[in-house]
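I've put the structures underneath this note.
Read-outs throughout are calculated quantities, based only on the coordinates presented, and are distinct from any laboratory measurement. Since the model is a prediction, treat every value here as computed from it, not as a measurement. Cβ atoms are built from the backbone, for glycine too; each structure is taken alone.
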Structure P
Amino acid sequence: MNRLLTLLSILAYLSSIFYLIDAFFVSIPAAFLSATLSAILVLATLFTVKWGTKMIVTVLLAIGFYVFMIERASISTILLAFGTNATILSLFLLIPLVGTYMSSTGFLHALKENVVAYEAKHGNKPYKMSYGLMMSIAFILNFGTIAIVKQIADESFRGYREKKLTLHIMRGFAFCMLWSPYFVNVGLVLTLFYVSWFDIAVYGLGFAFVYACLSALFLPLVAFKDDPVIEKLAAPSISKASSIRPLVQFSLIFVLLSFTMYYALDATMLAVVSLLAIFMPIVYSIFRRDTKIYTADAITQMSGAFTRLKNELGIFIAAGFFGTALALTSVGDYLSTMLVNVANGSIFIVIVSVMIVTVALSMIGVHPIIVIIGLSSSLHPDTFGVTPVFVAMLLLLSWTLATQVSPFSGQMLMSARLIKTPALQLSKQNALFIATCFICFAGILYALERLGLI
């Protein structure tokens, strides 16, 4: 069984490599190979995931196949539909390699030592420090940052409430979801509406600033019933902390290269980032002469990819397949017309309706990627008299809010697991905060649209 899971992990990475070949060199054979491997992977998930995920994947595939049959789609069209979300899968699989390199080479350990040194010099500020860490490193390291910052907190901070701090860390993660080009949700909405990251960057950062301010305002209101203050001795002082210069240099080079390549090449940001996630750690490890350490850790990371990401693989591939099938029908036009009639020309009602639908469906376990792909087929910018950037930001805001309150979202489940608390309890604690963000985001987005600024 372990060998089979390792083989499926290898197939997942091969699928990503074939996707990148097609993304940069427009290779039809590579596109078919990537899609074929994705089809094998999604079928394999049906035998390995829990019943809830299995049901969602099965329904999406069944509806997709039914639509393709009704529309008399060719076999090649059906096969390629399995590779629709290859760009997202590549990011999900490859970006963790960057974190693996930072960990195996001691970059993250050096960061921890500097946090301890800062705490000793400037006083104990666990909530501010943890949120600051999330803002500064999560935009690259993505999903794994929650566990990393929680571990730093456990080993370095004192005088804090564990559940309250973890919820604050989770909110810090969403700060990056609103703008980071290295996040799946940002990449997807850019791809769906053919929008450049530079088109949404200012808006995303602006909403992220508002979100951070609201996080600070609502922090004192977080109160769990069983959440005692963690009192412990101060972390042992470090005479001289390791330099974080290598970490800063690596991060800056990664960011600069990604934006330079994105600007110079005819490729999406996700494709550029995925390519860099493969080659930059390798090149960097050669120059630093730590290839052996990184290679061993990378092999461990890659061999367990399918086991670790099987739920995401199944849902993402099935959602892309479903979305491609849906695009062949007139369902999108029908829903668009219905939304226009319901809104009666009011853009504000459109904003609120989309946000409510996304959050509501996520609350009952429907992954935001399924909702966003479905909504994108009905939110035609021309129909509503808005720009593609406006619609992209609307879906980006909706996705971010949904994952912060849904007890089924990945970040919610991870945070709950770290503090051994039911995800629903975290969801309830975040409800008022997200409701306030909902009102603020809807109002600001509407104002920007009315003023012609987006």
Structure Q
Amino acid sequence: MKYNSFILLDTNMTNSYKPDFMLIKLSNDFRNFHSKGINNRFLFGILFHEWLHYFHNVSTNFGMSTFTSTASLWLYFHNSNINGKAIDHSKYKESITKFNSILVHSRKNVNKGRDLRDINKQNFELLEVFKAELKSTQYGNETLHTYVCQIRIKDQGEHAQTIEVGALEIFENLAYLLEKKLVKNLQERDTSDSKFESFSEPPIVPYRMIELLLSHFELNLSNDDCIRVMITLLLAVDSLELLEPLINEIKIYQSEGKSVETCLIEITENILKQNNIIERLNNTEEWIKQYFPIDDSIGLSIKSIFKVIKTNLEARNRNPFVEFDILNQLKENPQKFSEVLKKYSSCAIMVPLAANKIIDRTINSELISLGEVGHLENWQQFHAALHFLGLHIKEDGGFMDTSELPNSCCPFYNVCTVKPKQDNNDICRYKPWENYDAINPTSDMCWYGCGVRQTTYCPNQ
């Protein structure tokens, strides 16, 4: 599997996908990935799981909406910021609130702060959702939904716990079931020491809450059909508002003796048709050409990301459940993952360095790309600009002046070795936007400085 590498640092490595940076972070279990690859089907399953999060962000209506929301927010900020001063942007405030709410809704851990230990230590088969209510949350003129569920051990009224189900639970449950299917598919050809190991079940929250919710609505579905349901949900911007109408449609099909697969294929085709997906993609492409005409790092990033989204959504329009084709390819030969990434694309992957490769204690990881690497430099600047933008958004939808920003560490603080950090460590740690030199804006800068430069107002662009 071909990869290119850059040096990066992280001091607390766990397996995760960071949507704000389009970055997969892998744990120390992968520290020899750069030299030996992956010969363990469980580790391959973990990598596949995290890649699926990226893939579902660049191959669904849900993901496309978060992307266009991000691009829109960048435009509003770019047109409202002159060297750190917010000019009048009252005409944007309602739209800023709308697009920011879509981003928050798509990434928020709605159960953060809840004590989940009692639920997560239970066997999945012993748990049930005995009450579920659709919850509406108003963000300006935008209404988005989650489910508030009461969960307990079956037939036991005591120790019930409230769990909220949002977009995160869809992404995680979907990736879990696909990962599990991949690992099972690869068992027969596994010749490594992992051959006799069993699949480790994850915590119930957030990895299996959609399955529990579907059971609550008395749907008896196979794992494959659960996968299809969750993919279908991601074809809507407000995914959970679609859940009960979707369940009712499935029940009608089942009462007529038709398969759930047939039902979901027809429903997804109808959703894509109703959303005019091809027309929407073409209109979005024209919008990008109009508002991002310059091929600077931001323009190139937005165009390259959209190209990936468009290619993948066109593929999904032809085959709504393309994930099963991917699994069949990998079952035939895991080395075909390179072909999968070439066809559907990949993001950067942060991998810990082996101990004997660590020269500087502050640099213990590397950033690799499986395949195409040309866009990575632009993407880092783009994500730095988005980090800077996000710090400016007020709760009422307005932008604050840069001088009002609270301290915030550069997201590349433990990565960067360029001169600004060496000259003034505290700036990078607390106010990385000060690495942008407004007096000499064309000078060489770090990723963050370049990102800030791209947000500066220029009325002639």
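So if we calculate mean projected area of the Cα convex hull in nm² for every structure here (P, Q), which label has the highest result?
Q
Determine which structure produced the value -14500 for helix-only ellipticity at 222 nm (-39500 (n - 2.57) for each DSSP H run of 4 or more, over all residues; to 500), calculated from the coordinates; the candidates are P, Q.
Here the read-out was taken from Q.
OK, next. Distance in nm of label points 7 Å out along Cα→Cβ at positions 114 and 290 was computed and gave 4.2; which structure, P, Q, did it come from?
Clearly, the read-out refers to Q.
Out of P, Q, which one gives 130 for volume of the Cα convex hull per residue in Å³, for residues 130-281 alone as computed from the coordinates?
For volume of the Cα convex hull per residue in Å³, for residues 130-281 alone, the value 130 is produced by structure P.
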